[in-house]
Every structure is written in structure tokens, then in C-alpha cells.
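Each in C-alpha cells, the structures are laid out below.
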Structure 1
Amino acid sequence: MKLMEFLVEEAIIVDLKSRDKAGAIREMVEALRVAQKIPPKEMDNILEALEKREQLGSTGIGGGVAVPHTKHNSIRRLMGTLARSKSGVEFDALDGEPVHLLFLLLSPAESSSSHLAALERIATLIRDNDFRRFVSMAHNKKEMIEILKEKDGHHL
């Protein structure tokens, strides 16, 4: 699975403003709403589902990365976004460090295989030190998207 099959370009955030977990997740979901990818009336329900997932255990996986994700009835197709925080987000990460790269993933309630495939693709990418460094150094959204597309091109 390629990143750009599910990442919404218009919703990518180059400089996340929020410094806490709830604010960061809200900012990312809002970016998807503004991109007209999620129904405005479902915003609170989606945020609640993401919060419930976080209560099971933080999706701040360490190494400066978090992957908040959930499945929801209002979501019709797998989608996500990427946000970069230059200052870092307190995310209760497993290593206790602030998070600088956040991948948000939303899936239809019944889509286990595509949800897992997307999580697997993200997990593979974030283990790549060069990818994390290049995304962190990108000057703007266009450069971030070019890096994502380049990684997709190397993905079989």
C-alpha cells in the first residue's frame, strides 16, 4: 500500500500549533474536515473514538512519532494525514519524549485489512531514519509531499 493512496495532501500540516495530545489530534481531524474528507457533524464523534483509542494505550510509539488511529462508522474510505510539530507535542509517548511527526489514520468501521496495511506502511516508514530526517527538514508542504511520493516510488 502506498502512502499517497490514503494521505490527504490538502490536510497535511507543516507546522502543527498544538502542544498537547488532544489539541494535536483535534487540529489534524479539523484539517481533514476543512479538506471536506469527513462530515462536519461527525467531528466530535471521531474525536471521541480517537480519545477512546488513546485510553487503551498511547499511540505515541517513541522516536518522536505518534500514529493516532481509529475506525469509525462515518468514514467511507481509508484516509489520513501527516503533521509535523517543530516544538514537539506532549503525547505520553512510550519513551517519554515529545512527538514531532504524527500520522493520523481513519478507517471505515468494517475495514480491518486496509487499516492494518496502512499502519504497517507507516510503521515501515518511520523506522527509516532518513525519512524522518528529510520530513523534519522539509521547508514546506510541497517538499513534504515530494518526500512522501518519493518513498512511495521506492515501495513495491
Structure 2
Amino acid sequence: MRILLQRTKWARVQAKSAPEDRAVRIGTGVTGLVGFAREDENLPGSRAWGIMAAKITNLRIFPDAGDLMNLSLADIQGDLLLVPQFTLYADCRKGRRPGFSGSLPGEAARELFQAFAEQVQQSWARVYTGFFGREMEVELCNWGPVTIMLDSRDFE
């Protein structure tokens, strides 16, 4: 699993396909683009799964009174937006068209995304999600900018 975290002043994701347009908005917090690889099917319940869920709310990426990154999402009582993003596993080593054979296919990825969002919600109530399998428009104001990549393989 890869999560591209961005510290954000605000974020919005809108579904742009049938049956209806829907949007989710958050205030100050973290926006996480979440992708799963084929080998991630056994990730739920693992050490890496738990660490990834905890990192999102506990990474100290927000400024304190001295403008040092000493506060976490939990400390500032911020919002969390998780957006499904299979392209985080794009393979660009050959040619000009990315390959996505390393990404976990549709339904299995949907189940992992939902399970991960539920895992994070066990410790943080202010979790919002994008729309799996739908074309989306994602807007955000990256605060900093601060952008951090988390990879579950780093925590196995």
C-alpha cells in the first residue's frame, strides 16, 4: 500500500460520473491518496497495516506556535480525506505509457480501501473518502507544501 499524504488547508473531491455528481469537502487537515499493489491482499491485520493507519493521524507535520512541525492531525483536530488512487503503482520504466499491472484490480482494491478507511476511523472520527471506481476531480490547497509518501513495505 502506498499513501501520498499532503498537509492541506482544505480539500475537495467530486465524483464526475453517473448516477449523480457528489462532492466531499474538508477543512484543515490531511489528504491521502491511497493505492494498493497486487501483493497487498493479505495486508489487513498485519503490522504494516496498523502502522500505516496510525501514521496518518500521528505524524507530526503541522506547525506549533514556534512554526516547527511538532503537531499531528490529532493534535490540531483536523480532517482526513482518503482518495483511492490506483495510479500510485504506475510503472513508467518502459515507453511513454504507464503500465498498471502492479496495481491491485478493482473489487479487491475497493475492499481494501474500505477496510483501511474503517481501520483509520476506529481511532479518528473525522475521516472522509473519495469515490472508488469513479472519475473524480480532486482540488486541494497543499499547505507548505508538505507532501510525504508512505509505503507499507517500509513497515513489514
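Every number here is computed from the coordinates shown, using simple stated rules; none is lab data. This is a predicted model, so every value here is computed, not measured. Cβ atoms are built from the backbone, for glycine too; each structure is taken alone.
Match the computed value 18.5 of mean count of other Cβ atoms within 10 Å over residues 51-58 to one of the structures 1, 2, and report its label. Numbers along the way, then the final one.
Working: 1: 12.9; 2: 18.5.
Structure 2 accounts for this read-out.
From which structure (1, 2) was mean count of other Cβ atoms within 10 Å over residues 123-130 calculated, if the value obtained is 17.9?
On the way: 1: 13.4; 2: 17.9.
Derived from the structure labelled 2.
For relative contact order in percent (Cα under 8 Å, 6 or more apart), which of the structures 1, 2 scores highest? Before the final figure, lay out the partial values.
Details: 1: 27; 2: 38.
Greatest value across 1, 2: structure 2.
Of the structures 1, 2, report the one carrying the highest value of mean count of other Cβ atoms within 10 Å over residues 59-66. Don't skip to the answer; put the middle values down first.
Values: 1: 21.8; 2: 14.5.
Greatest value across 1, 2: structure 1.
37, 33, 26 is what came out when Cα extents along the principal axes in Å was calculated for one structure; which of 1, 2 is it? Intermediate values should be presented prior to the final figure.
On the way: 1: 37, 33, 26; 2: 46, 39, 34.
So the calculation was done on 1.
So helix-only ellipticity at 222 nm (-39500 (n - 2.57) for each DSSP H run of 4 or more, over all residues; to 500), computed for just one structure, reads -6000; which one of 1, 2 is that?
Values: 1: -13500; 2: -6000.
This figure was derived from 2.
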